[in-house]
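S.K.: Structures given as C-alpha cells follow.
Nothing in this text is a laboratory measurement; each read-out follows from the coordinates by a stated rule. In this text, all values refer to a predicted model and were calculated from it rather than measured experimentally. Cβ atoms are built from the backbone, for glycine too; each structure is taken alone.
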Structure 1
Amino acid sequence: MSELSVNHLLGIKYLKESDIQLIFETADHFKEVINRSIKKVPSLRDITIANIFFENSTRTKLSFELAEKRLSADVINFSASQSSVTKGETLIDTVNNILSMKVDMVVMRHPNPGAGIFLSKHVSASIINAGDGAHEHPTQALLDSYSIRERLGDVAGKNVVIVGDILHSRVALSNIFALKLQGANVKVCGPKTLLPKYVESLGVGVEINLRKALEWCDVANMLRIQNERLDISYFPTTREYTQQFGVNKKLLDSLDKEIVIMHPGPINRGVEITSDVADSKQSIILNQVENGVAIRMAVIYLLASKIKQ
C-alpha cells in the first residue's frame, strides 16, 4: 500500500503531489462510507486523538470530530479557553499532559504561525494542523481542491481565482500551495491593502478588477473579511468592499460562461457573496462541507497507519 511521505500534516508546503492524490483516492473510499446507512468503519478502534483548539472553531472542529468518530477512534476534546493555558501553562506542558494519557494524534488549531511545527519537534504524537494563525490550514485547502476535482474532473490546468482578504487568510496560502502543486493556474483578487507584497513570488497572478478575474477563471473561491484579524482599517467601508469585490447573481449571470463558486465559510452573506449566489447551482459550498469530513477521515487514517507500523 502506498503511504504518505510525511508523519504529520503541518502544511501543504511539506506535501508532494503524490501525497495529495493518495489523500484524494482515500477520501473517495470514505465518501462512499459516509453515504451508507452505517456510516462507521472500525479502522482506528485502537487510536486516541486529542482535538486541541486554542482558537474558536465551529465547522473545522465538528468536521474533525465527526471524521474521528466515523473511523471509531477515541476522541478527547480540549478547549484552551476553559483550561490551564489561561493560567499561563505552556503549549508543550499542555500537550505533554494530554499525551501522558496515551494520545496517538493531536489535531491543533493555534493563533501562532508555526505552532504545529514547533510541537511536532517536541512530542511523539502525530500532529495535524487545523489552522495556525494566518499561516496555513491544510485540510481546508485539500477539501477545496477535492471539491474542484469532483465538480470539474481535475484540478490541473484549471483557472482558480481566490478573492478577498488574502493577507490574513491561512486558507488562501494553503490553497495557493495545493493548487500550484496540482498544476492549476492561480490568481488572487482583492483590495491592494489586503494582498501581501510577496504574493507574486508564490507564482500567482494579481488581478485588482473583480469582473476581469471572474471572466478569466473556472472557479472563484470567495474568502470572508477576517474582521477578528483586522487591527486597522484596510478599506473604507464594508459596503464599498461589497460594491467592488462582492459577487451577486446579476454579476454571475452577466458572464459569458458558468463558473464554480466556493467559500470556506463562515459566509458573511451580502458581503463577499449574496444569498442567491451562495444557494445557486453554481455554488459547491455545501459539497465542500460534506467533502471536509471525507478528506479529514483520509488524512487521519493515512497518518494513523504510519503510527501503527
Structure 2
Amino acid sequence: MEINGIEIEDTYCEIFDGTCVRAIITGYNDQIIERAAYDATSTPGAVIGRVEGGLESFIDSTKTPDGRNGAILQFWFGLNDMEKFEVELSYRIRQDILVKPFTSMFNATHDADGFIGMMKQVGHCGDGYEWEEELYGRNMIIVPIAIPDFKIESKLGYKTGFMGANFWYMCQTRESVIEAGQRALEAIKEVEGVITPFDICSAASKPETNYPWIGPTTNHPYCPSLRSKLKEQSLVPENANFIPEIVINGLDMESVKKAMKVGIEAACEVDGVTKISAGNYNGQLGKYNLHLKDLF
C-alpha cells in the first residue's frame, strides 16, 4: 500500500490500557495558560512509572466553568496503581499549575470510571487553612497562596483509555523530519480526545534491555548510525537516514485510529518522507494491535 508514492508497511503498532484524568485549566491571560499547560505536560513518563500528559486543545471563555480562557489537558498513567497515580498527578498540579498566577483547575472527564480526591495531595498545600466552597456550580477547594488563591475542583474524574499508539515516518533529510512531524501534529490536534505526549520523538525504544534500571533503551536495529555496525541485523532502509516517531494516547479507540490516519496522511505530503511503519514488540507491550492497512 502507498500514499503519494510512499510505502505504508504492512505492520502494526501495539496499544495498551492506561488511566486518564482529563481536566480544564484556566488562567489570567493566554500566556499564563500556555505556560501552565506546557509545563504540566512536558515530561512523558509512563514507561518509567510516572505521569505523562499532553495538551488536547486551548479553549475560549465560553467553554470553561469560570468564564476565562483555558486549556484541556490529559494526564495518563500506565500502571494499575491509583494511589501512585494520585501522588504523581499531584506533583504536576502543585509544581506546574498551582504556582502560576491566578490559575484554576476543573474536572473535564466525561463518563468517569471513578474520581480522585484533590484535598489530600493538593488541597493541603494550604497547610490546614484551605477550605471548600461552591463556585461555578462545582465543589471547589480554595488553596490560600501568596497570589490569592488557587482553586481546584474537589474531585477529578478518571477513565480507562488507550496508550502507545504510534507510527514511524522514515525520512531522508533533517528538514523532512521537522516539516512532516509538524504537519502530522497539526492534523492530529484537530481530533478531539487525543494527545501526542512526545510530539516529534527521536528515540524509538524497545521493552528488552541490557540495563533494566534505566527502563526502555534504544531500539538499536532502527538506529541509522548503527547501520554499518549491525550490518544484516540493521532494519534501517537504505533510503532512510532518520526514523522519527509520533506517539498517540486517546480516550477511545476510534479517536486513536482517526488521529493515526490523519497524522500519517499529513506526513506523506512532505518530500523526503520515504516510508511509514510502526513500533511493535511481539506482544510484550500492549494487548491491542492496530494494523496500519486497516486505517485506510
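S.K.: The value 1.00 for FRET efficiency 1/(1 + (r/R0)^6) of positions 97 and 145 (r between Cβ atoms, R0 = 30 Å, to 0.05) was derived from one model only; which of 1, 2 is it?
M.R.: On the way: 1: 0.25; 2: 1.00.
Source structure: 2.
S.K.: I've got another one for you. Work out which structure the value -11500 belongs to, where helix-only ellipticity at 222 nm (-39500 (n - 2.57) for each DSSP H run of 4 or more, over all residues; to 500) was derived from one of 1, 2.
M.R.: On the way: 1: -11500; 2: -6000.
Clearly, the read-out refers to 1.
S.K.: Follow-up question, since we're still on this one. I have 2.5 for distance in nm of label points 7 Å out along Cα→Cβ at positions 257 and 281, calculated from one of the structures 1, 2. Which structure is it?
M.R.: Values: 1: 1.9; 2: 2.5.
It was calculated from structure 2.
S.K.: Tell me which structure, out of 1, 2, gives 3.5 once distance in nm of label points 7 Å out along Cα→Cβ at positions 49 and 225 is calculated.
M.R.: 1
S.K.: Given 1.02 as the derived value for Rg/Rh (Cα atoms, Kirkwood Rh), which of the supplied structures 1, 2 does it correspond to?
M.R.: 2
S.K.: Still on this structure, please answer the following. So if we calculate distance in nm of label points 7 Å out along Cα→Cβ at positions 9 and 193 for every structure here (1, 2), which label has the highest result? Working shown, then result.
M.R.: Working: 1: 3.5; 2: 2.9.
For this comparison of distance in nm of label points 7 Å out along Cα→Cβ at positions 9 and 193, the top structure is 1.
S.K.: For the read-out relative contact order in percent (Cα under 8 Å, 6 or more apart), a value of 26 was computed from one structure; give its label from 1, 2. Display every interim value, and only then the final one.
M.R.: On the way: 1: 20; 2: 26.
Answer by label: 2.
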